[in-house]
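The data blocks that follow each hold one structure.
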Structure 1
Amino acid sequence: MPALPPPLPDEKKLRAASVLNWLLPGSGLYYLGQRLVGGVLAGAFLACFFAVMAVFITGYLRYFWIATNTNLMEGDNLEQAVGAFHQPWLLALAGLGLFWYVISAVLFARAKRRFVREQRRP
């Protein structure tokens with residue numbers, strides 16, 4: 001016998017799923033029973049978030065080291081300090097995280113619409 005899809009949640013659970021999806025993209029879908037899609041979206045978003053944090057912290061530590069251990073006006077130290085934050089990487093990873101956030105919002109809106117349609121049926 002084929003497995004049945006999980007039952008649709010009531011409105012209180014739908015509000016909780018909305019908050020979860022707003023806080024962590026994909027978690028609302030996971031809460032609504034779409035475990036694979038929700039898990040993939042949440043994992044992709046978290047990977048982007050932690051990658052941005054790692055690149056930023058690494059850049060900040062490099063900048064701090066350049067600013068405190070060398071004379072900024074000697075040689076190319078000022079140029080190294082400017083490039084310490086890896087701005088293209090930060091922007092690319094932030095853009096990718098925003099992409100996952102939008103995809104999650106669209107898929108969640110579809111799931112929510114389905115829930116409302118199912119509630120209206122007699």
Structure 2
Amino acid sequence: MSGDHPLTHRKYLCVEDFEGVDYIALTETGSNYFKDNGIRLRRFMTIPYPETIVDLVEAGLGIALLPKWYVSPYILTKNLHTCRFTSKRHMIQWNANFLKGESKPSYQNEFIKTIISHTITD
């Protein structure tokens with residue numbers, strides 16, 4: 001969220017904190033979680049570019065849920081505030097899928113190693 005957002009004092013956000021909030025997500029399915037929990041967002045925006053989401057959030061146009069490893073480099077140079085989603089953290093499992101019987105090109109192996117090296121367990 002923007003460093004000026006009213007929720008910046010919170011250590012973590014609950015799903016209820018999103019009631020009436022402008023929410024920005026990478027995909028259309030991002031709103032399903034809130035609908036399933038009875039939360040009415042003020043506005044939902046789908047922006048498929050994480051860099052653009054960061055800029056929109058910094059401008060105060062909404063809140064987004066993005067991985068800490070992705071947002072961390074922006075914290076030093078942009079007016080952003082981060083906090084956890086739920087007190088127990090909301091973990092997303094990422095998977096790499098490949099065709100059976102096909103060998104993986106070396107660049108795919110390097111990509112997977114890079115993603116793993118940026119995993120934050122804190």
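None of the figures in this text is laboratory data; all of them are computed from the coordinates on show. Only a predicted model underlies this, so the values are computations on that prediction, with no experimental measurement involved. Cβ atoms are built from the backbone, for glycine too; each structure is taken alone.
Below is a table of values for the structure above.
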{"read-out": "Origin of the derived value 9.1 (mean projected area of the Cα convex hull in nm²; candidates 1, 2)", "value": "2"}
{"read-out": "Which of 1, 2 yields 0.05 [FRET efficiency 1/(1 + (r/R0)^6) of positions 45 and 101 (r between Cβ atoms, R0 = 25 Å, to 0.05), calculated]", "value": "2"}
{"read-out": "At a computed -26000 (helix-only ellipticity at 222 nm (-39500 (n - 2.57) for each DSSP H run of 4 or more, over all residues; to 500)), which of 1, 2", "value": "1"}
{"read-out": "Structures 1, 2, by distance in nm of label points 7 Å out along Cα→Cβ at positions 37 and 53: label with the highest value", "value": "1"}
{"read-out": "Among 1, 2, which structure scores highest (criterion: relative contact order in percent (Cα under 8 Å, 6 or more apart))", "value": "2"}
